[in-house]
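Q: In C-alpha cells below, several structures.
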Structure 1
C-alpha cells in the first residue's frame with residue numbers, strides 16, 4: 001500500500017512537472033513606451049527582411065498583448081474588439097523551437113508542437129522563414145452558432161483588427177512585420193488539430209530589422 005501511494009505521488013509530481021514545462025509565463029506587458037499612435041501610423045509599412053535574432057521575452061509579451069491581450073480583466077475585454085465580444089480569435093506563435101498558443105488571460109505561451117514549422121506559414125514565399133516569429137490568427141466560427149455569410153464577414157473583420165494591432169505595434173516599436181493570407185492551411189489545421197469550424201485566416205511574420213542591435 002505504501003509503495004502504491006509513493007508511486008501515485010511520484011506520478012502526480014511527474015505529470016505536474018511536464019504540464020508546467022508546456023506553459024511558459026511571459027513578463028507582464030509594458031504600460032508605456034514606443035511611439036505615439038500618430039507616429040506609428042506615419043511609420044507603418046510592410047517589410048520582408050528580418051534580423052535572425054529572436055524577440056526577447058518582453059518584446060514578445062508586448063506584441064502578443066497588443067494583438068489580443070486582456071486590457072480590462074474585470075470585464076474580460078481585449079485590446080482587439082470582436083463581434084458580440086465572442087472572442088473567437090486564437091493566436092498561435094511559430095518559432096524555431098516550436099508552435100505555441102497565446103493564452104491571453106494568463107499572458108502565457110502553451111506549447112503545441114516542438115520543432116520548426118515556420119515553413120507552413122511561409123508556404124511558397126521563402127523570405128517568410130527568415131522571420132524569427134510568425135503569428136497565426138485563427139477564427140472559430142462555432143462561437144457564433146452558425147457559419148453564414150455575415151459570420152464569415154465578422155470573423156474576417158475581427159482577424160483583420162488583430163493583424164492591424166500587430167502592424168501598429170510593430171510600427172510604433174521599431175519591429176518589422178507584414179500581413180499575409182498565404183500559408184499551407186491544410187497542413188496547419190492538421191498540426192494544430194483544428195476543428196472544421198476553426199480557420200487560419202491571416203498571419204504576421206515579425207522580427208527586428210536587419211540593422212537592429214537589440
Structure 2
C-alpha cells in the first residue's frame with residue numbers, strides 16, 4: 001500500500017468484527033511505529049495492549065460517562081432540527097460497544113521524555129504531544145497497511161488515576177490516549193472529507209493564502 005493511500009484512508013473506525021488481531025500483526029505495527037519523530041530521541045511512548053475481557057469492560061465503564069456528557073450536549077443542541085449527525089451517532093455506538101473491540105491499547109508516555117516549551121504562555125500546553133502523537137499516528141498507519149482499523153480517543157485520560165491503578169502504570173508515566181484496534185466491520189473509507197489545501201495553507205503570514 002502506498003503511503004498516500006494509507007494516509008487518505010486511515011479514518012476513525014467505530015464498527016469492528018469480533019476477530020482478534022494476531023500478535024505478529026501488532027508486533028509489526030509497533031516495530032514501525034517506534035520510528036516516529038520525537039524530541040531528543042527520548043522515546044517516551046509505551047503501549048499497554050489490553051485484550052482481557054474484564055479489563056476492557058472496566059475501561060469502557062470509565063470512558064462512557066465522559067462520552068455521554070458530550071453526547072447529551074450534542075443532542076440538546078440539535079433538538080431544533082431533530083437530527084444528530086451520523087458521525088456522532090456512530091461515535092455513540094462506538095462508546096457503548098467499546099468493551100467489544102478486540103484490542104484496546106492504552107498509550108502511555110514517560111514524563112521525563114517530554115519537553116513542553118509552551119507551558120508558560122497562559123494557554124493550553126500542547127507541545128509535549130509532539131513527542132507522543134506522531135508515534136501514535138505511525139501505529140495507525142502501520143496497522144492500516146496490514147488491513148487493521150483503529151480509533152484514537154483521549155476521553156479516557158480524564159480517568160488516569162483509575163487507569164493507572166488498574167494497569168499498574170508506574171510513577172513518572174502519564175496516559176496520552178486510548179486506541180481501539182481491530183478489523184473493520186464496514187470496510188475502510190474510500191474518501192475522507194477534509195478542508196482543501198487552499199483553506200489551510202498560508203505564505204509568509206496568516207492572511208495570505210499560499211494557493212488561490
Structure 3
C-alpha cells in the first residue's frame with residue numbers, strides 16, 4: 001500500500017499536452033514528509049508508517065504541547081502541522097527521520113486526493129440538495145421551500161434522515177483517480193479539481209480503484 005503524503009493546494013492552472021489540448025490542473029505543493037514514527041506488530045499490533053506534513057514556523061511550533069514536542073523529538077524532526085499514518089506491509093525499508101518526497105509517485109498515473117471542502121454556511125434545500133422550488137408566481141405561497149415533510153396521523157411525525165436545510169460544506173471529501181499530469185520538484189500537477197480553498201491541507205495517495213502502470 002502506498003504512503004499518504006501531506007501537502008497544500010496552491011491553486012489551478014492550465015497547460016498544453018503533447019497534442020496541443022488544454023489541460024486544467026490543480027497545483028499541489030508537497031514538501032518532503034519526514035518519518036516520525038514506525039509502528040510494528042510486536043508493539044502496536046499492526047504495521048504502519050507515520051509521516052509529518054507542512055513544517056511549522058518557530059512561533060507556531062512553540063505552542064505545541066510537551067507530549068507532541070517529545071513525539072517529534074524522538075525522530076529528531078521539527079514540529080509539523082499534520083501527522084498522517086498509513087498501514088504498510090513492510091516497515092523495515094523505513095527509518096525515523098527519513099524524508100519521503102514526490103518521487104514516491106514517479107511511476108504513478110492516478111492518485112486519490114483528500115481535503116476539507118469549502119464551508120458555505122447554512123443553506124436552503126435548493127442550493128444544498130438541488131430542489132427545484134415551488135411555483136414562481138407571486139401567490140404560490142412558497143418559492144424556495146422544501147414542501148411538506150410530515151406524515152398522516154399515523155405515525156404522526158417526520159422521519160429522521162430526510163433532506164432539510166442545514167450546514168453545507170466543511171466536510172472531508174475524497175476525489176479518486178485524478179490523473180497525474182506532471183511532477184516538477186515539490187509541485188504535483190493533477191488533472192481536474194481538488195476540494196478546498198487555496199492553501200488548504202490535502203492528502204495525496206496512490207489511487208485504489210485504478211490499475212497503476214509505469215509511465216513510458
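FYI, it's all coordinate maths here, none of it is from the lab. From a predicted model like this one, the values you see are computed outputs, not experimental measurements. Cβ atoms are built from the backbone, for glycine too; each structure is taken alone.
Q: Taking FRET efficiency 1/(1 + (r/R0)^6) of positions 95 and 127 (r between Cβ atoms, R0 = 25 Å, to 0.05) from the coordinates of each of 1, 2, 3, which one would give 0.00?
A: Of the options listed, only 3 reproduces it.
Q: I've got another one for you. Taking 19.5 as the value of Kirkwood radius over Cα pairs in Å, for residues 55-150 alone derived from one of the structures shown (1, 2, 3), identify that structure.
A: 3
Q: For relative contact order in percent (Cα under 8 Å, 6 or more apart), find whichever of 1, 2, 3 sits highest and give me its label.
A: Biggest value here belongs to 2.
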